Structure I
Amino acid sequence: MKIYAVGGTVRDGLLGLPSGDRDWVVVGATPQQMLDGGYLPVGRDFPVFLHPQTHEEHALARTERKTAPGYRGFTVHADPSVTLEEDLLRRDLTINAMARDDAGRLIDPCGGQRDLSARVLRHVSPAFAEDPVRILRVARFAARFTEFTVAPETEALMREMVAAGEVDALVSERVWQELSRGLMEARPSRMFEVLRRCGALARLLPEVNRLWGVPQRADYHPEVDTGVHLMMVLDMSARLNASLPVRFACLGHDLGKGTTPADMLPRHIGHEERSVVLVRALCERLRVPVECKALAEVVAREHGNVHRSGEFGAAALVRLLDRCDAWRRPERFAELLLACECDARGRLGLEASPYPQRARLLNVLGMAKRIDSAVVATEAAARGLSGPAVGEALHAARVRAVEQELNAA
């Protein structure tokens with residue numbers, strides 16, 4: 001039995017990058033031998049075990065045979081006769097198909113080190129076409145390794161896979177898993193550019209794909225094209241180290257512009273509400289987590305109001321806070337404002353522009369929250385008020401507090 005470090009830990013080591021979890025391949029062992037050695041089984045579709053001390057994953061060397069469409073349509077063969085080279089040949093990209101033995105010797109049967117030096121993402125073999133998840137993985141790696149390009153032959157194979165309907169067999173959970181990871185990479189825009197070039201974006205995220213070629217008013221959007229703007233917004237979210245909910249909200253904030261009637265262009269009146277509808281449908285289709293869905297909806301609905309909030313008086317500001325549920329969810333309100341800043345700065349030539357709305361609205365929320373709702377409720381009850389009238393009294397008190405502060409500023 002021999003154990004080899006494989007995949008990302010080898011790749012990142014050669015690139016001089018810190019590595020996360022280490023993956024291992026075990027050659028020449030049976031599942032029973034792993035159990036006898038104290039390893040804990042965790043693999044459902046193929047034999048994977050956790051090391052008894054480190055809890056790192058150790059997978060038996062395996063080969064795969066395509067038996068049905070989609071990423072689950074495989075028969076896995078794992079036994080002591082499978083060699084390390086055979087296991088590496090079933091992997092997606094050459095840069096992920098390298099291993100190191102316990103002496104540190106590099107095993108590289110597919111030219112991964114060469115492609116690392118050339119900064120190329122290249123598929124290992126024609127078997128790449130058997131797993132549509134690999135299209136998403138290539139796109140995600142393009143977002144992570146921003147100096148790498150996709151090999152022309154790999155991109156051509158990805159287009160063939162899309163044309164053959166392979167991506168249509170992907171389940172929503174796997175699409176969201178790869179999409180969410182790609183959104184958190186250094187340049188999320190590159191993931192969408194790769195998916196768009198091979199045709200996968202139109203199949204998986206048609207709401208996003210249709211934004212390219214849609215014009216906007218040049219006085220607000222010097223970049224003009226809505227798809228270009230969206231990519232700039234996503235990259236700004238990465239630049240500002242935004243959380244996943246913020247980045248996903250950025251992805252969905254302008255979806256309604258893709259459905260603006262041609263006779264209304266380049267204006268996009270009412271696109272906010274159309275965006276909310278499309279965001280909800282997208283979240284349902286991909287089973288997006290609740291925290292991402294909730295933020296994306298409020299950003300889609302309110303980002304225009306946040307941008308214009310510098311013109312608002314006290315009453316309009318408090319109504320905005322009401323609609324955003326800022327009183328109960330101040331953390332989400334702060335994330336809304338960050339997403340809006342990404343939108344404002346994700347425009348050609350405006351990347352370094354200040355966004356005073358963010359600080360002003362956080363300050364306004366602080367002013368309004370000084371009002372003690374319990375005290376207001378008690379005073380309202382003493383005046384014989386009840387039900388909705390108490391809420392109206394609290395709203396009026398918050399407006400007065402904000403107005404006083406704004407007048408004093």
Structure II
Amino acid sequence: MKTIYFDNSATTPLCVEAKDAMYAATELYGNPSSLHTMGVEAEKAVSDARRAVLASIGVRTISKITEKQLIFTASGTEADNLALIGAATAKKFTEKKKIIISDSEHPAVMEPAAELERRGFTVVRVPTVGGAPDYDMIAREADKNTVLASFMLVNNETGAVYDIKRISRLIKAANPDALMHTDCVQGYMKLPMTERSLGADLITLSAHKIGGPKGVGALYVSADVLKKRQLAPIIFGGGQESGMRSGTENVLGVVGFGAAVKAHAGCIAENAAKCGSIRERLIAALSDGERFSGVKLNLPETAAAHILSITLPNIKSETMLHCLSRDGIFISSGSACSSNTGHGSHVLRAYGLSDREADCTVRVSLGAQNTPEEADTFLESFEKALHTLVRI
């Protein structure tokens with residue numbers, strides 16, 4: 001039975017380039033902090049990957065100082081925590097301190113924000129009904145007490161794309177010293193983007209969403225933030241990563257991250273077009289009311305090409321997942337990171353779905369390796385499962 005993997009927003013297959021680079025790097029077992037030749041070779045491999053990641057977001061590395069703008073972490077979650085908690089604790093705030101986020105952020109942002117709220121920060125959660133942040137509310141809430149804003153580029157459950165540049169302008173107009181963070185894990189290497197086009201001070205990236213290995217993330221930090229020391233470390237120890245993230249670097253993972261970036265950097269538009277074509281094929285078919293009666297598509301006005309959210313007619317998402325899995329087809333019931341918590345999707349409720357609708361919603365997320373033929377096979381199995389489960 002052929003496997004059809006439509007859960008690329010949860011994680012992606014390790015690409016050949018990353019696999020080969022990591023295998024070759026097994027010979028680089030020196031500690032990057034060691035001063036002997038083996039350590040220097042490992043450090044060079046890490047630096048090469050760092051430059052590749054920086055280049056992928058439009059940052060040209062012209063010196064070791066520039067390289068300090070990218071901090072390798074163990075995950076996108078850690079990078080988000082470093083961005084929020086690191087920015088909030090970098091200095092003492094004598095006045096009221098406010099953080100603005102969307103109400104549909106990934107838990108990697110929602111939970112650090114909640115922790116900062118417990119520490120005395122005011123956290124404003126902006127509604128995102130229909131997949132669009134309330135920009136008027138952002139403009140009203142942003143003020144001189146705002147120290148940080150964090151909005152994701154692409155929503156991991158609905159595919160909605162948020163206008164980070166616009167949000168950044170609204171925040172900076174109210175307080176030029178406020179920092180703008182964006183979690184780009186779902187948008188990185190999927191949409192054309194640079195640090196300049198985003199207008200963000202802090203950008204979270206992750207390797208395993210782009211064909212790299214799990215266990216590696218990164219946080220981009222603007223030169224201005226570094227200069228003003230507006231970010232403090234949250235992990236302490238040997239002072240690796242320019243003192244911002246202690247712990248011996250994961251050389252194999254970092255090398256795999258860099259290789260995946262190099263492999264995909266030149267084909268972002270091509271892959272987006274391919275995913276977009278498959279997504280439109282799915283939308284056209286699923287919009288057939290006779291064939292897929294009761295199915296509702298959640299389509300944000302501005303959406304990424306690789307994510308499609310589908311609400312089923314009174315069928316629990318978990319039931320549909322197991323049914324399709326028997327046919328070798330793998331999709332998701334929203335965010336894989338929160339699927340085991342027992343709580344309904346806050347993202348789908350924020351989008352405007354009821355608790356019941358959210359519980360009956362599945363996500364198809366596409367990758368460059370997927371084909372139109374796989375979409376047709378999925379539709380056939382989905383239709384069969386739908387009719388069977390409706391009867392039950």
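A few points about this structure:
- FRET efficiency 1/(1 + (r/R0)^6) of positions 200 and 272 (r between Cβ atoms, R0 = 30 Å, to 0.05) derived as 0.60 - corresponding label from I, II: I
- Which entry (I, II) yields the derived value 24.3 for Kirkwood radius over Cα pairs in Å: I
- Among candidates I, II, the computation of relative contact order in percent (Cα under 8 Å, 6 or more apart) that gave 24 used structure II.
- Parent structure of the calculated result 3.8, given that distance in nm of label points 7 Å out along Cα→Cβ at positions 80 and 288 is the read-out and I, II the choices: II
- Value 2.9, calculated as distance in nm of label points 7 Å out along Cα→Cβ at positions 48 and 304, assigned to which of I, II: II
- Taking FRET efficiency 1/(1 + (r/R0)^6) of positions 160 and 368 (r between Cβ atoms, R0 = 41 Å, to 0.05) as the criterion, the highest value among I, II goes to II.
- Highest-scoring label, criterion being distance in nm of label points 7 Å out along Cα→Cβ at positions 88 and 256, among I, II: I
- Read-out helix-only ellipticity at 222 nm (-39500 (n - 2.57) for each DSSP H run of 4 or more, over all residues; to 500), computed value -15500, structure in I, II: I
Values in this text are rule-based calculations from the coordinates and carry no lab data. All values reported here derive from a predicted model rather than from experimental measurement. Cβ atoms are built from the backbone, for glycine too; each structure is taken alone.
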